[in-house]
1. Have a look at 1, 2 and say which one yields 62, 35, 20 for semi-axes √(5λ) of the Cα gyration tensor in Å, as calculated.
2. Compare distance in nm of label points 7 Å out along Cα→Cβ at positions 304 and 424 across structures 1, 2 and report the one with the greatest value.
3. If you work out distance in nm of label points 7 Å out along Cα→Cβ at positions 104 and 544 for 1, 2, which one comes out largest?
4. Quick check on the output: -4000 is helix-only ellipticity at 222 nm (-39500 (n - 2.57) for each DSSP H run of 4 or more, over all residues; to 500), derived from one of 1, 2. Which one produced it?
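Every read-out reported here was derived from the displayed coordinates using simple, explicitly stated rules and does not represent laboratory data. Quick caveat, the model's predicted, so the values are computed rather than measured. Cβ atoms are built from the backbone, for glycine too; each structure is taken alone.
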Structure 1
Amino acid sequence: MMLSQKEKLIVHYLSQHRDRFVTSKELAKHLSCSDRTVRAYIKSFMAYSSKETGVELVAKQGYGYRLQLIDEQIYFRFISENNLDQIKETIDINDRHNYILNQLIFEQNKVFFDDLMDQLYVSRSTLSSDFKKIRKELLQYDLTVESRANKGVFVKGSEHDKRRFIMDYFFSGHFLKNLHQYVGDDFFKLPISFEELTIIVLDECRSEQLQLSDFMIQNLIVHIALAIKRIKDGFELSPIAIDYQKFQKEIRVSKRILNRIQKRMNIVFPQEEGQYIALHLITNSIDSQKEENKNTETPIRYDLMKALRQIDEYYHYHFADDFILIEGLLVHLEVLEKRLKMNVHLNNPLLEEIKEQYSDIFHLTKDLLAKLEGFSQMTLSDDEIAYMTLHLMAALERYKEKNKLNVLVICATGYGSAQMLKERIENELSPYLNIVDLIGYYDINDDKLQGIDLIISSIDLSHLVFTIPVLTVSVFLKDDEVAQIKEKIRTLHPSLQKKVRSNSDLTLEQVFDHYFSEKYFQIFDQISKEELLEKMAACLNDRGKADYTSSMLDLIRQREEMSTVLFNDFIAVPHPLKAIDKMHKIGIAIMKKGLYWEDKFKSIRLVFLVSPSICENEGLPLIIKRIVDLTDQKELQEQLIKSNSFAEFKRIFLSGQKKG
């Protein structure tokens, strides 16, 4: 038996609230429909017997409806057949937003509200709330979300502004973070960064209007990273039979991608490598033509979800809840299926390292592939299994990131030496710990201890009684103390109560001093763009690192090649292509007489050089929002330009903030 979409949403909601009765009014609100419509669907569902569903729907006048479990085995089969355990309302809202943006901006399919409700298993009101946030995000790029009959929902704006959004989307959030979770550049040992590979792939695909999802691009970049390593390690490839006439565009793009990488790295790719990259692009092109089938459950997706749930149940992982893992695996499996049908196999230069360092995940991946009906009869080499292993390794890194221990750092006052201890902890232990707060001894109270898993203190707290483990360390956090903390971490489990302060809990005043400093503040009468950026980069090099300034300037140049860093005729916000500082910081420069930036922007007066942290950048969106708001506040711009001291600049910058 297969339920309709509305019936699925009703059953899912009732399943989530099996401990109580739910009124039709509550269900109507959840589904954004009338009481009468809900009752009609309820009546339809009640026609099924408990022998089919494993549950009985109890209706009680004046109370509402409640699901009563009759047969657990039948019930689990029922929810599996109807994909009720895949309902994505519990997915991180950011993943849902990224899925919608993929549809609107990258794949540029016709997008209809009803289709999105089916694909994401959410109600109309939830989807409307999502679009409200997406509209606000796109508005910063002069892009609007509109809808029309027969055309659906679409993004309206210039290609230039869409490209500006796309570049920021890829380089400011989840995309690169997910890429680096494929065990990172260090494991691949690449002479080129993931960031630069992303630019090349984006540029060439956009130039030919190839519409790829971010999961497709992510997989392609990992493939190219491995291709570079294959060349260095001397692996050879077998040729693939591709219809050159039918797929001219994809083959042209793959050649241009490889040509740019060859020039950048002074290496030569074999002709076959272009065919393999083209295969990734062709797979996507074929899939994008199947728009009429995009709402149906594909056999690969069904088998994958079933296999992931079985592995989760046995090994106690959370793979079936990882949206990024699922979508990434699906893209990989689709390409793999086509390669295997062509009898084409890839050598994996990381095979031995993966088997040696991640043998448990490697064997887990082998188990996963054996459970996929479409692949169980195929002969898969260890090389192919190692490719898939990368996806699971990245998923485990994401899980670790989301489940760090919540730590409270306590010092005598919370200032001065306390900041040194906080920085040492972040530098040495950021992969394992999330510093919730840094407080002085006299600020300890029950509220501060809520949701905390571990206390790290520079003062002796043995005279106080805590239910939370306490480690006493020096403010310099010596190596043996770091080892002591790591040992303790192994015995602890993260608190379910995540006390992570969100940006909405912060104010601009609270984060200002974490980013800005008088030592990063400069005023000039006249100066060239090149000289200014060099002075600003040098100013941020407060630790005197060799090659810091040249590296920063090179990364700023690469970032500006992608899209503009100019906010308006007065304000520029340059920043590196990727973070290189452990601590975030922002340099400020005021040009009293204006600065020539480029032909259309000949009098830039304010420059904010943003250097984000490689660890965390809490509060940075507030800073950027304030700078964006300034572009509409001419009077405040003029006041900032007239500032003659950092204190004066700070006062003006924090004044006149827009509300909401």
Structure 2
Amino acid sequence: MFKRIVAFSLFLFTALVFLPSAQAQQRNVMLVLDASNSMWGQIDGKNKIVIARDVVRDVLGDIPADMSLGVIAYGHRSEGDCGDIETVIPVGPVDRQRYMSVIDAIKPKGKTPLTEAVRRAAEELRYSDVPSTVILVSDGIETCNADPCRLAADLEAAGVDFTVHVVGFDVSAEEAASFSCLADRTGGQFFQARNAGELTDALDTAVREVAATEPEPAPEPAPEPAQTGPNLKLSAVPTEGAEVLSSGPYWVIYEADADQNGKRKEVKRSGSPVATLEVAPGRYWVEVSYKQAKQAREIEVPEGAVADEVFVLGAGRLTAVAVPAEGAEPLEDAYWTLYGSEKDMQGKRQEIARSGSAKGDFFVPAGTYWLEGKYKSASGGKEVTVAAGKLTEETLVLGAGILVISATATEGGEPLDDMHFTVYEAAADLSGKRKDVTRSGRDVAEFGLPAGKYLVVARSGQAEVSTEVEVVANQRTERTIVMEVGALKLSTQVAGLSGAIPDVGFRYEIESGSQDMSGKRKKITATARQEPVLRLPAGSYRVIARLGSQNVIAEADVSVPAGQLSEITIEQQAGFVRFAVDGDPEERIRWEINDAAGKQIGATTRQDVSYVLAPGDYEARLIVGDKTATRAFTVASGQTLEIGMAPAQ
């Protein structure tokens, strides 16, 4: 099952399946599921939301009885609503069929308000008196102008005691840093996987990390008469002669002999730094792990004596901070990746560990590594050497500054919402293209960038403005872009119609107000919404409005002032006609509708069909087999007609 779990579901599986079973205390888990529009993206040709449903379906069959599960979804009901967060399943006992009927109905649509969704999950869990966990599954960054890194501190100050585990799938290091802090600052774990190979490695780590946080197991059954008490003591040291580690090590004891598949049967496990256990005398295989350091060997527990085994991990501790410039204060939102020092034939290094804490903290086997630090879009790296039993402290100078970008419709106006900013390198290549550095969908975007010059492109609806900026190391640069943009709200009314317009198709096409030298207008945008609100650069435009898909068309010239909402109602001349066949013809039928000039306006093989037609005279032709019946009719604006015809005899 593990190998077919996609990467973004990694922690979901481990958090649910490896929670303690019936003897452990009750605990509540709230799954926060990303249902934003990006979940329609594909992995190996399959939509991520489809993969998510399949994984949850498998996992629900393995949930222990002592766990209650709830589900919160966001971005699944509307396209641009940052408040689109819903508890689709309250925390409670799992009913697999009912849960899946709800989850299968989730359709990704909108934004990514992951911060507020986690806040809501924490608030719902705070009223329980059992351990509570939030599992956030997201394939993208926060897009609703909220700070996930501040959320953990806010909830802690409010007395909300919970743990957040974060699963990031197919996200960049910068994106991961933007919300992995939720896990780091609440005692949870962050997992990122980009392909199937990394998923396998991450799963092994996740199992050990989750198991290490499990509640103390229930007491062992009463010992056999021959056993008189604990007879095995396990401890670990980073190097020979060093003090015993007082926190961190996790132990798994197996039978000494492996089966024909090379696997050993597990006997016991312990999360105590110094494990004191009672086992039957004999040989065992013991594995100890602490972060990235592992050690394993065979031991023997003698009859009537205590085996005191010390494992030498041969490891040291590495800590790192990132600064924007020499002598500056450390950055609070750094993200760290530790690699092996050697490159493979493709020039890539093997990833060893990651950390989303401002101060990177690793415990690894002694050796040489490549340490890479990243702050938003600024990064740097250096080779480091870790000695067994020693603390190695590193400072990475990123040469970075902060760029804060916002936009207004007019000079001195309020910041615009629904913005999108793209930062490019200022210098273009030989083909005239610039490298895309980073992007943001926040209304006020904050970028961490290497010192240098950049081109920032701001987009709001159909308006696009660019400006050059320079970022200085250890300085904050703020820039407001004046978009000179306005909004156009369109609606339609039908002359002579009393009541609402029937359920028909709408289409608005926006073209430039002026024509080029050949008499053509530039196409700006189009929409099929009934009452769209479009953002456009200030100026004049031609609106072409269509009602239905036949011959109802109206045009209007409009002016859009900067910083204002212009509301335009297009008046259409249209009638609504329904055609139906009397009886039940045995042969295939065909309708053809022609105007007074003989031009075909519509044709269909459906027995019942409705058309929206411009006022005028028409002829309806009903063709059944080789016989044709005709009927002339007239359409007036606002009129509703029912035309029934019998096949010709």
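1. Derived from the structure labelled 2.
2. By distance in nm of label points 7 Å out along Cα→Cβ at positions 304 and 424, the leading structure of 1, 2 is 2.
3. 1
4. Clearly, the read-out refers to 2.
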